[in-house]
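All of the numbers you see were taken from the coordinates with simple rules; none came from a lab. A quick note: this is a predicted structure, and the numbers were derived from the prediction, not measured. Cβ atoms are built from the backbone, for glycine too; each structure is taken alone.
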Structure P
């Protein structure tokens, strides 16, 4: 079993409040792993520590066995760790074609050059076309992002994250704000990614979580309550009591 992403005894406090409590997680390579918990459980705080937005007070973070605890955000991206946010971080005036083109070019180290000579680089163009098609954005590729339906904007943000060619992709509520009819489409696209891309998902929609994840970790008050396959987590009485309610989850 190869571990793609790991935390060891992670601790984070704000003032006197412990928001991450001795957290040890192991995300297997190629997994579709979900991190769930009630509001205020500290899920986004964990993601922010994994990506370098926040520094833990103690504990270690390992990416494919290498300690990245002290690395800044951009160096973690270069190591293969990418993320999306609860609220998208897109350029509203750019088109999907321009946005993905810029993301691919930046990864290749010639973003400014491609920006000046839009569309003349065959290596960039092929990858852009593939991402536009894979994320169902071809029909809107020349429209300003601000005009797109929100579901398309979320797909674009994930496409930008994939343009970095991550080995581990962190998705922070990718279906937030998306109409219910479009939510499964978003995770279907993510689920179809090659298994060399490990996915850690934070999501409140339990239908999405249980249809997507092959392993689930439950966070309560910053601490790991339990983890396991979806059917095991759904039957766990502690999970029902603190998060899912008293009714069993249908999986």
Structure Q
């Protein structure tokens, strides 16, 4: 997926990921609270909570924030009641987009998502129309200067990873959801710093876009969706054509 990787590289260079660091703790706290509400505050008996806390630690979220989010979920502290929503969407060029949401008011969030889509040529899809194009996978990204490719293959595959992608000084480790925690733990134990680590929707195939204007609108659409406070994650099958040169 060279084009998709090309776009990811552009986003990193522009600092798109770093610019959103301020919202990361809030989003992870929501995940922790929902997980604790559903399965209780004991991480050992609640795999979803354990994964959310692991993600929080990987993002250097303070321990007090983590504990407070757990207490809000279990009722130990007053907090919002969140609803999980999954929006299946289309962008220009037939690009498919999955939007994960945790919201305290769906009647507010749905119109906001629709507005973001409509302004840039997108639309909501029928349930199942887009999700069938994706698989749920663990995805862990780390800088390649920390470990050799061969050593990472031995470590990650030995822990249960399915695949490792190499692009522009970065490694992306792909896992089945059931193996995600074990692989992440193996990398962490080795002392490797992870740039991003989450279970997300991965496209089974990609849609290459070779028109500059269309590509820019799709990228802006995804950025705008990610900027929404209720959005936890955005996945797409967008692939930027190798011949497209952006400003």
* If mean count of other Cβ atoms within 10 Å over residues 39-46 is computed to be 14.4, which of P, Q is the source? -> Q
* To do: Could you figure out which one of P, Q the value -14500 for helix-only ellipticity at 222 nm (-39500 (n - 2.57) for each DSSP H run of 4 or more, over all residues; to 500) was computed from?
  => Q
* Computed 26 for relative contact order in percent (Cα under 8 Å, 6 or more apart) - originating structure among P, Q -> P
